[in-house]
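Some structures are shown below for you to check.
Read-outs throughout are calculated quantities, based only on the coordinates presented, and are distinct from any laboratory measurement. Just so it is clear, the model here is predicted, and its values are computed rather than measured. Cβ atoms are built from the backbone, for glycine too; each structure is taken alone.
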Structure P
Amino acid sequence: MSRSSIAVVDTKRLAAIFGPRDCHLRRIRSALGVGVTARDDSIQIEGEEHAVLRATDMFEELDRLARERGGVEAAEVDRLLRIATGEEFAPRHEPIEVHRPGARLVPRSAGQAAYVQAIRERDIVLCAGPAGSGKTFLAVAMAVSMLRSEQVRKIVLVRPAVEAGESLGYLPGDLQAKINPYLRPLMDALREMMDYEHLRRLTDQDVVEMIPLAYMRGRTLNHAFIILDEAQNTTVSQMKMFLTRLGIGSKMVISGDITQIDLPPDRQSGLVDAMRRLGGVPGCGRVELGGADIVRHALVQRIVEAYDR
């Protein structure tokens with residue numbers, strides 16, 4: 001019989017780790033076969049040595065999540081249990097440093113870890129994956145991190161302005177007002193990582209630029225981190241045009257969900273075509289994320305699975 005103890009000073013954090021009505025605690029006890037109690041602001045674990053070691057690692061990770069995010073979701077408990085029981089490999093938790101003080105982001109699945117590693121190692125990375133798998137968020141985080149460490153001088157965020165069953169012409173305002181809704185998800189991701197005033201200064205100075213894909217023609221971007229989001233809605237010719245904007249010292253990340261293509265039926269997706277063409281080209285990386293990489297509400301994963309069926 002082996003024992004372990006983890007100090008958790010904050011009682012609110014302890015409650016978050018154990019879950020509503022101790023639901024997380026009961027699942028961990030059952031899955032790992034350990035006894036777990038809370039005593040003197042600490043978590044006491046006992047059982048077979050290998051089980052105690054797994055449970056200790058898991059509770060330490062849950063404590064970190066509760067400290068950084070203020071709570072623990074059931075999906076995180078599921079993921080950590082899969083790792084503890086050997087059903088899933090633990091991702092490399094190399095943090096991504098962003099501008100917000102104290103903010104450090106880490107991949108939350110093996111697929112996300114592979115995605116971040118590919119971005120670090122390759123100049124062009126193509127990523128296909130379902131909604132909620134972190135494609136955009138992690139790409140923006142890496143862009144902010146590289147800007148922070150002065151590896152790039154500029155961030156360029158690009159989206160194709162393709163209509164999903166609605167016409168841009170019916171939206172009010174000038175052209176900028178019409179395209180802003182398409183760029184909003186990228187701005188939302190940036191605001192998670194920078195305070196508003198700092199982001200506004202970078203935008204005013206053109207250090208952070210958000211533009212529709214059509215405005216990329218004729219440009220060459222040096223020392224920039226360029227992200228093409230919703231790339232499944234590019235045509236083959238648009239994708240070729242975008243890829244050839246890559247300049248010296250720059251990095252490109254191209255992401256999209258190939259199950260949500262809004263192009264006419266007779267148009268091939270530029271992302272699908274590029275994934276096929278460039279997978280084996282030196283300097284290019286290809287990553288495919290799946291349902292196990294979805295980190296939104298647990299229901300999103302079940303919705304994606306239902307539509308896949």
Structure Q
Amino acid sequence: MSKVKTALIGFGHLGRFHAQKIAACENAEFVAIVEPTQAGRERATNEHPNVNVVESLEALPAHTAAAIVATPTSYHFEICKRLIEKEMHVFCEKPVTDKLEDSLKLQGLIKSKNLVFQVGHSERCHEAWERRSEFKEFLAPGCNLRLDRYAPFKGRATDVDVVNDLMIHDLDLLRFLLGKDPVSVSAHGFKQRTKHWDHAVAHLDWSDGTKATITVGRGHVHEVRSLKSVSSAGVWRVDLMKNEIQTAYADASEVKIEHYNKRDHLLLEQEAFYHSILSGKAPMVSLEDGIAAVKLIDAVLQSLESHKTVQLT
């Protein structure tokens with residue numbers, strides 16, 4: 001079986017994990033790491049001595065076919081643009097760009113090219129979502145959803161706000177699970193530890209009466225990652241940290257608790273990326289999905305700044 005000659009762009013916190021997955025994927029050949037800092041290049045060389053470690057995209061081996069982009073978000077657009085111009089397949093970590101206009105520019109660049117562009121919305125990989133048909137009554141029109149994602153301050157991803165850093169996971173999850181876009185967004189928040197929004201709460205409404213509230217923060221006293229839905233069927237909650245599904249059916253007297261398997265999301269994403277390249281099938285998360293998530297981010301940020309509800313239709 002042929003292997004996809006792959007480079008990693010960025011050897012920071014997340015990039016180091018991606019490097020491990022490239023090395024582990026049987027459909028990938030790890031040919032290069034691009035890292036602009038000397039300390040990062042030294043670390044990359046020590047951890048992956050058989051891989052070319054270079055300073056810039058210009059130094060990539062000519063035969064490189066694909067790249068994993070794991071740099072800070074503010075660099076995504078320029079890097080992805082140059083990779084597309086080099087006729088390379090791209091797996092870009094979320095969010096695809098920090099500006100909607102730049103995401104749309106990438107869409108225009110890749111439109112006429114036979115290239116795979118996958119976006120790293122890893123929270124789609126939870127095994128729980130593969131069972132969502134069992135719990136469809138909790139995701140029916142008119143349900144009320146609550147998504148919480150917050151943790152103590154870790155000092156990373158401070159080049160962007162908490163909406164781009166954390167809320168994007170849940171905005172994408174809502175589109176993925178419900179299969180439709182909201183019609184309005186309102187939000188409020190606080191700037192606590194950085195010059196950007198560090199805590200944010202967004203309220204989303206759908207035309208069918210469905211409502212969702214997302215709370216994210218990066219300066220909390222404990223860590224929570226969960227999704228809860230309340231409907232006439234009862235209450236359904238997924239704890240994304242404990243890999244646990246809790247269900248309180250309206251016609252039952254006890255709460256049912258089930259556990260699902262923990263997965264290596266980065267590995268699954270990369271395997272899907274290489275499979276798309278080799279098979280010609282659509283990526284796990286398309287550029288269009290990534291753009292839709294950025295549009296929602298844009299709406300949340302507009303509401304945070306204006307203190308007004310943003311209409312999406």
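With mean count of other Cβ atoms within 10 Å over residues 57-64 coming out at 13.2, pick the structure among P, Q it was computed from. Structure Q accounts for this read-out. If mean count of other Cβ atoms within 10 Å over residues 49-56 is calculated from each of P, Q, which structure is the one that comes out at 14.4? Checking each candidate, the match is Q.
Given a value of -13500 for helix-only ellipticity at 222 nm (-39500 (n - 2.57) for each DSSP H run of 4 or more, over all residues; to 500), point me to the structure among P, Q it was derived from. Traced to structure P. When FRET efficiency 1/(1 + (r/R0)^6) of positions 249 and 265 (r between Cβ atoms, R0 = 35 Å, to 0.05) is computed across structures P, Q, the figure 0.75 traces back to Q. When percent of Cα pairs over 37 Å apart is calculated, the result is 25; to which of the structures P, Q does this value belong? This figure was derived from P.
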